[in-house]
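K.L.:
These notes open a run of structures that come right after.
Only the coordinates and a few stated rules stand behind these numbers; no lab work does. Here the structure is a predicted model, which is why all the values come from computation and not from measurement. Cβ atoms are built from the backbone, for glycine too; each structure is taken alone.
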Structure 1
Amino acid sequence: MSGTNYSSDVTDEQWEFVRRQFPKPAKCGRKPLDRRAVLNAILYVLWTGCQWRALPRDFPKWQSVYTNFRRWKLSGVWQSIHDKLRKRVRQAAGKKPTPTAAIVDSQTAKTAAVGGDEKGYDAGKKAQGRKRHIAVDTLGMVLCVVVHAASIQDQDGAKLLLQKMKDN
């Protein structure tokens, strides 16, 4: 990167914590990108809400940034970072690293009737769209999220959520 700093950039301390979570670069093939620059680009997209293609030119190419983002998602890097940060926050608050209680809730979000994603009608909310079930610990830190058609009843969505928590 050119040295331009954005509000979304990670600090040196944050980078030291996060960098150990990324897989080791391949020993053969293309020269690996600066992972900190890639992470800063991803955080810039999240911070500003801009499109991948609208990344400023002082970041790596948007295609490379998105490819790394997707690879890290599929390989569980983001989940690993999230889990380690949650443990750190819990310990700083004087709690055990692993929660012993969870709070479960759901929310229906209206969506347009286009696209191939799963949608349904929530008769209770009178809304067409998707529903998310979420489990948080007593500090409000996210433990698990499941997104599905709004037509799925809360008790069935909660079962899906609890099953996913058990599997992880």
Structure 2
Amino acid sequence: MATRYAIDSEKARIAGLLHDWDKCLSDEELFARTKEFDIELIEGIENMSALLHALTGAEAVRREFPELDDDIIQAIARHTAGAPDMSDLDMIIYVADMIEPLRSQGNLMPLRVIVGKVPLEALFLKSFEMSIEHLLRRHRFIHPASLEVWNAYVTSERHRIGNTTG
């Protein structure tokens, strides 16, 4: 996917391999890591502990591999919740994580088939939209920061490329 969108494939490969560094940790271990790494938690994150592994994992990877570029660390940190100012590498890792072959929840085929056919920002926006819809269907907490991400991209996407995400 990185090659299709002219993104540094080596950086994408490294971020892709390392993005779930802390995924296997329990909620208690993740919260302990946030204290250990002095990670400031946003209000409401206790309702979304599944997002924490991105933040703690990014910091753990930074400490384990200090030679890695900051953009790789940032892509790892942003692969679960996104951000209003995602880089192209951030978007690649976010989408790749969502559509990886072993992920089975929801119907991801419509997203998988548009890879390389729509601009990267539109692909990211569609994947983010599907994440929000998933949370809504399951009556889950949606963090206000997620709405900030959504609003930032839906606005820029409409202005730059038109509403191609359907």
Structure 3
Amino acid sequence: MQQIEIEKTYLAKYLPGNLKAFPHKEIIDIYFPAEVHHPTLRIRQSGDKFQITKKWPTGDDHSQHIEHNADITKEEFEALAKASNRRIHKNRYYYPIGEKTAEVDVFLEKLEGLVVVDVEFDSAEELSKSTMPEFCLVDVTQDEWLAGGVLSGKSYFDLEEILAKYHYQKLVIP
């Protein structure tokens, strides 16, 4: 299924209060091909659901992406997972902000300390009228270094110099 995804992406300034009380899913993303700087093909395990996704910007504006999704089986996921070491492991929390729900991605393992917030919109007009949530530090929607395919296979240490430019402080859920 093809769809256009319209969203803003932020670095978190702090973790919203009682974040652990909100619904969340554990997500594993694996990107292909492993040899390219910014792979746009991924397989995802989100809870007990498995998908393959092709996602890329509609143009120079990284707030809008074309996304093709297809469900796959657990067996297909496990077989494909062997073909790449470009992995991301995170917990995604669904946190209400006004009439929207923010997806608060708390990265685990090698990227532990990184927290990214995505807010999806129904239209470009709605996006243009949006404001950054109070618990966020900076809008990084247009920053390619934070795209999943680019982040995959990296560690928090690999990002420290870039994050320091934003005065980002490592965040971890206790």
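K.L.:
Quick check on the output: 19.2 is mean count of other Cβ atoms within 10 Å over residues 24-31, derived from one of 1, 2, 3. Which one produced it?
P.N.:
Among 1, 2, 3, the structure yielding 19.2 for mean count of other Cβ atoms within 10 Å over residues 24-31 is 3.
K.L.:
With distance in nm of label points 7 Å out along Cα→Cβ at positions 88 and 152 computed per structure, which member of 1, 2, 3 shows the largest figure?
P.N.:
1
K.L.:
A follow-up question, please. Between structures 1, 2, 3, where is FRET efficiency 1/(1 + (r/R0)^6) of positions 32 and 120 (r between Cβ atoms, R0 = 41 Å, to 0.05) highest?
P.N.:
3
K.L.:
Given a computed value of -4000 for helix-only ellipticity at 222 nm (-39500 (n - 2.57) for each DSSP H run of 4 or more, over all residues; to 500), which structure among 1, 2, 3 does it belong to?
P.N.:
The structure behind it is 3.
K.L.:
Let me ask something else. When relative contact order in percent (Cα under 8 Å, 6 or more apart) is computed for each of 1, 2, 3, which one produces 31?
P.N.:
3
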